Structure 1
Amino acid sequence: MNEQVIKLSDNAANRIKQIMSKAENSAIGVRVGVKSGGCAGMSYVMEYAKEIKPNEEVIEDKGVKVLIDPKAIIYLLGTEMDYKEEQFSSQFIFKNPNETERCGCGESFKT
């Protein structure tokens, strides 16, 4: 079996479970992709997934389903997805070994 494209921390899995419990019944999981933009060139995008698209990577881990956009797989290989709650903000964090540069706000990256 191939190594998973991304791994989920317990915090990330628990947060996705919370998000999914509030989602419409048609959502089957969370889709992670990347888009151009942000100060370092690429940023992560997340959305509800209603169906599995062709060539998507499906990761079932810790009781949640994460779908990876095929265009994002090469950028996300080996990434750990974590979730951090702080006093004023809470966010998913992608610990990506492929990053060569990350902007100060943590919103975008470059491989």
Structure 2
Amino acid sequence: MEIGRLNQRITFLEHSTKKDGIGNHKARWEEVFSCWAAVSVNTSTETTEAGVTKEIVTLEFTVRQTADTKRINSTTHKIRFRGLVYDISGVLPNYKSLDYMKITAGTRKAGDIDDFD
């Protein structure tokens, strides 16, 4: 892949728990780092549940393999791209060339609990 194709800026969010002033634990998503990526639409579907039509878009992000991107996983990280937050569903490192990796992520489903501050 040519480096010039990495033309979209994405931000990785990581799940953490913080204590507030009186000792309560609060879950939150914090920005960890951002990088350049090539972004393409993997799938785009529309479903209707209980009379509500929802669009679910799955994107494929191609990023350079670095120490930061190698530790990304689907349970503790999300991606922010163009103001939307995407749930990571798969991380595919390239063990052959070790230069780029692909991350598959989809939009949040309607009705999901939003735990962002």
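Here, each number is a calculation from the coordinates, and none is a lab measurement. Not measured: the values here are computed from a predicted model. Cβ atoms are built from the backbone, for glycine too; each structure is taken alone.
Structures compared: 1, 2; top value of FRET efficiency 1/(1 + (r/R0)^6) of positions 4 and 76 (r between Cβ atoms, R0 = 30 Å, to 0.05), i.e. the largest, recorded for 1.
Here the criterion is mean count of other Cβ atoms within 10 Å over residues 12-19, and among 1, 2 the highest value is seen for 1.
Taking relative contact order in percent (Cα under 8 Å, 6 or more apart) as the criterion, the highest value among 1, 2 goes to 1. Among candidates 1, 2, the computation of helix-only ellipticity at 222 nm (-39500 (n - 2.57) for each DSSP H run of 4 or more, over all residues; to 500) that gave -4000 used structure 1. Using the calculated result 13.6, 40 for Rg and Dmax of the Cα atoms in Å, pick out the matching structure from 1, 2. Computing Rg and Dmax of the Cα atoms in Å on every structure in 1, 2 gives 13.6, 40 only for 1. Given that mean count of other Cβ atoms within 10 Å over residues 44-51, derived from a single structure, equals 15.1, which label among 1, 2 identifies that structure? Computed on structure 1.
Source structure of the calculated read-out (distance in nm of label points 7 Å out along Cα→Cβ at positions 36 and 52, 3.9) within 1, 2: 2.
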